[in-house]
1. Taking relative contact order in percent (Cα under 8 Å, 6 or more apart) from the coordinates of each of 1, 2, 3, which one would give 24?
2. One of 1, 2, 3 was used to calculate helix-only ellipticity at 222 nm (-39500 (n - 2.57) for each DSSP H run of 4 or more, over all residues; to 500), giving -5500; which?
3. Once FRET efficiency 1/(1 + (r/R0)^6) of positions 74 and 210 (r between Cβ atoms, R0 = 25 Å, to 0.05) is calculated for all of 1, 2, 3, which comes out largest?
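Derivation of every value follows stated rules applied to the coordinates shown; laboratory data play no part. A quick note: this is a predicted structure, and the numbers were derived from the prediction, not measured. Cβ atoms are built from the backbone, for glycine too; each structure is taken alone.
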Structure 1
Amino acid sequence: MAQFQQELGHLYGPQVHIIDSPFLGGLLARLCSHESVQPEINRIVEVLYTHLISIAMNNEFDIEAFEQKTRMSDYHPDNLLKGHRVSANQKAVSVNLARAGTYPSHICYNFLHFSLPYQNVRQDHIFSARVTDSKDKVTGSEFGGMKIGGDVRDAHVIFPDPMGATGNTMVTAIDYYKKHIAGPAKKFIALNLIVTPEYLKAVLKAHPEVVIYALRLDRGLSSQAVLDSTPGQYWDQEKGLNEKHYIVPGGGGFGEIMNNSFV
């Protein structure tokens, strides 16, 4: 299907879409600055995820032709409105990967209702936490509880998780749906604000069919020669995570700033 949005050129493969938008990129940079505080933070997140879910739906969901009457049809009955829209005959599940994904998932869940009937839209909830070693390095993800409301058979399963850092949470969540929830899903779609090369490699190695949409690629700890190259050209040498597995340049912990809770 034709792409409706300009994307950053890279060599990570066709499953990865890094949106090249001056407006969204500038707004994301504003979100990452020290000057951005609540309630502005969540207002920016809402704009960013509204655009991101719209782009993903245009590209990944089934599209149908339609024609309909308008308010002018009483005067011009032979002139119907004709166009294309997201087909209503499909299902979607937005997965809240708490806590950074809680508000983004709610935004996406609400947005899906503009195109799909309420019976075809669901929001699931998974409480996920980083597992770290004695040096605060991430070693995995731990799920503390979940509310999953049914099967995902032939559904678009969407994971709106702002920070694609190590990929551990995303890999574990998709693993769970594949192994424990009746399917198969039509597609697994990750919606991230920021991703690292390490995240892309981990997710695609574990689940090569996953489609990833992001607004920014951060690989700030790479050498200058790597930074000057096309993203993905020297994938093994690209580095976007520091020793504690935080993204650089990143924007700090989005779960903390969105909830105003720094624990």
Structure 2
Amino acid sequence: MTFIRNHPVATFFVLAYALAWGAVPFGSFFAPGALVAAIVVVLLTEGLAGLRSVGARLIRWRVSWIWYVVAIAVPLIVHFVTISVNVAMGAPSPDTGQFTPFYGLAVVIGMNIVNPTGGPLSEEPSFRGFAQSSLQSKRTPLAATAIMAAAITGWHAPLFFISSFGLKPFEALTTVAVTIWYAWLFNHAAGSALITLIAHATEGAINTEDLWPAGGDATRETWLYVAVWCAVAIGLLIVSRRFWTSPAPVAATHSQHPSNVKETVS
């Protein structure tokens, strides 16, 4: 217990790895393991008060409307740019069946937000709501995010090397890039895991693998998607360089007591 209390984030990731990877031999990946790990570690180290603090981030909706727009717009723009560039480079117009009916995309985003077995709802309260906020309580956002990028990419490792999951090893770069993007968004949105949950759900709402059949067009699209997300991440690091090396906002650190949440956000 002394080790767990002194190293809660390290303990969290060890448990998250064990739970998620434990399903791999059975041909699956237990994404909810991250959320289970966070709940266990917070209960052991902080009790119910800690759980309330993490849970408060998941329902922290009183943030500026602009962050709702940014959370939805950026992932959709990344998809749009990727598709447009791929078509410009010779790919045929993609099959848009997954966007029919017109409200289908909004429905999929909503389903991704509430899906208890999906990545967004499992990862955002744990990775951002607990781990990111804990790490940057004593570190700069840049240092905390670097640790998060390495740990989260490692957590996803089976998805890149097991053919049944359909991902390529180089797509790990996307995980690093979106981790930077989520950290930037989380801090700007007053430490709201709800905002990053919406962004994560939006990013996964378009199944790019269905846009083109297997072949050169599909491969190029995958590389372009990685490149566009990397460009977003690099842009955030350069344009907001002072943000990354300054102390994290108090509202986005785990040192904040739950009773101060409402006052800080408002």
Structure 3
Amino acid sequence: MVAPSRQLRLLSYNIQAGTTTGRYSEYVTRSWRQVLPNNQRIANLDAISELVADYDIVALQEVDCGSLRSGFLNQAKYLATHARFPFWNHQGNRKVGMIAHAGNGLLSRVEPSAIEEHKLPGAIPGRGAMVVRFGEGDAALWLVVLHLALGRRARAQQLDYIAGLVREYPHVVAMGDLNTGPDSRELRSFCDKAGLIIPDSHLTFPSWRPQRAIDHILVSPNMDIAELEVLPVSYSDHRPLSMVVNLHQDVDLPDAGGHANGDDDQYAPKQAS
């Protein structure tokens, strides 16, 4: 095999709006943290920013896009600034008035060539996917950031929709909280339709005692995977999933950019589909 020209470090992380959970009972006893701001959330985001700083591209789920519970803080922007990512984007999805505004996030040291935001089908609205292109033509890398529904029927519809978006592209990475295991019928069907593979499965949920593999990084079969691991941290109710990919000559990405300086014009523009 031809030696790789560079490595790309990827991370997928459901950050639960910056809230920690240490046991199932806390979903009830500490449910107030899902609707009200608290001091622990900022400290948690600072810890997450240190964690993600080592990566080239980070896919975030359950980021708060700026509502009461986050102190009207755009968490994707906060993490980009503190981890010094030059490009970021957020996709607001499920909004509960001014109380909560959940969405997907992208942090990147590689400049995106295009970003599309898609609303996913389902009986209950509020799920979305970001489709991001890095580079041009057949040598481009296509990245999908997604957070799927809890119900199997809705997940199947959402995965069918995403497969239609990416099945023609040669270099695809789809990552996020898929809310289903690697052997589920809908995920296997998606891989067949989209031309992707599940490199391996790792237990990511719940973070305090992982028992389910519901966070995934799916890739095109021609992607050269050097590492895939779960990081042993508990800043959320999920653990983050990390992948290192060897890039060869058939994938041509822009060089990783500099560091974010906090100015809005340094970040990737939002391009809604």
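1. It must be structure 3, since only it matches.
2. 3
3. Max of FRET efficiency 1/(1 + (r/R0)^6) of positions 74 and 210 (r between Cβ atoms, R0 = 25 Å, to 0.05): 2.
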